[in-house]
Structure I
Amino acid sequence: MKLDKKGWSLGEMIILIIVLALFLGVAIYYIYSLYASFNIEPTLKYYTNLENKLAQNAQTYLDEYYEGDKHNLIITLDTLKEYNLDIELKDQENNTCTGYIATSPIMHAYISCPNYTTFGYEGNINAN
C-alpha cells in the first residue's frame, strides 16, 4: 500500500524542534562565553578604583595641607607627590597613566591610560 505523504508527521516535527533547540542552546552558550571573556565590568571597576584613590588623596591634601579657596582648583599628581600623597597610576597591563583632580564645583578625578580615559579628561591641564 502506497501512502501519499503530503507534509510532516508529528514525530518529524518534534525531532526538528529538538534539533533546533540544541542548536539554539549551543549558540547561546558560545555567545555568553564570548561576552564573559571581554571582562568589561571588571576593567571599568579597576579604573574607577584608580579614580577614587586619586580623589581620596586629593581630599587629604585639601584637608591637611592646602590653605585657601578649595573651589575651582586643579590638583596635579606632582602636587600630591610633594606631600607624599601620590598613587601609582598604572593600568592592568602595567602602563603608566596620567591624571589630575578638578574641584569645580565638586571634586572629580580624571585619569588617562592607553586603553581608558575618563570622560572630560583634558591632557593640557596646569595646576593653579
Structure II
Amino acid sequence: MVQRNDKITALNENIMDQERKKQDRARRRKKGLYRRLVVFGVLVVIMFAVMISTLTSQATVIAEKKEEQQKVEQNLEDVKKEKAQLSEEVNKLQDPDYIGEVARRDYNMSKPGETIFKLPKNKEESR
C-alpha cells in the first residue's frame, strides 16, 4: 500500500508542477502584455506631443508669412502709386507750359518783361 500512496503523491506533484508552470507562463505573458501596452501607450503619447508641437509651430510660421505677405502687398501698392505719379510727372514735363510754370515756381525764373514779387509765406515773416 505504501507504493500506491507514493504513486499518487508523485502523480499529484507532477500535475501540480505542470499547473504552476502554466500559471507562471500566464503571469509572465500578462506582465509582457502590460509592458508592451505601456511602451505602446508612451510611444503614442510622444507621437501626439510631437505632432501637436509641429502643428503649432507650422501655424505660427503660416501666420508670420501671411503678415509678411500683407506688408509686401501694401508695399507693392505704394510702389504702383508712386510709379503712376512719376509717369504723370514725366508726361507733364513734356509740356512746355508746365516746364515754364515749374521754372517760375521753383527756380524764380521769369518771362521777359515780367516782375517777380516775393510775398512772405506766413504772418510772422510779414511783421
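All of the numbers you see were taken from the coordinates with simple rules; none came from a lab. Every value quoted in this text rests on a predicted model; they were computed, and no experiment measured them. Cβ atoms are built from the backbone, for glycine too; each structure is taken alone.
With volume of the Cα convex hull per residue in Å³, for residues 36-99 alone computed per structure, which member of I, II shows the largest figure? Walk me through the numbers on the way to the answer.
Numbers: I: 89; II: 48.
Checked I, II; max of volume of the Cα convex hull per residue in Å³, for residues 36-99 alone sits with I.
Matching task: -16000 is the computed value of helix-only ellipticity at 222 nm (-39500 (n - 2.57) for each DSSP H run of 4 or more, over all residues; to 500). Pick the structure from I, II. Spell out each step's value before the answer.
On the way: I: -16000; II: -31000.
Among I, II, the structure yielding -16000 for helix-only ellipticity at 222 nm (-39500 (n - 2.57) for each DSSP H run of 4 or more, over all residues; to 500) is I.
A value of 28.2, 104 was computed for Rg and Dmax of the Cα atoms in Å; which of I, II is the source structure? Each step should come with its number before you reach the end.
Numbers: I: 28.2, 104; II: 48.5, 158.
Derived from I, not from the others.
Given that distance in nm of label points 7 Å out along Cα→Cβ at positions 52 and 76, derived from a single structure, equals 2.8, which label among I, II identifies that structure? Don't jump to the answer; show the numbers that get you there.
Numbers: I: 2.8; II: 3.8.
Source structure for this number: I.
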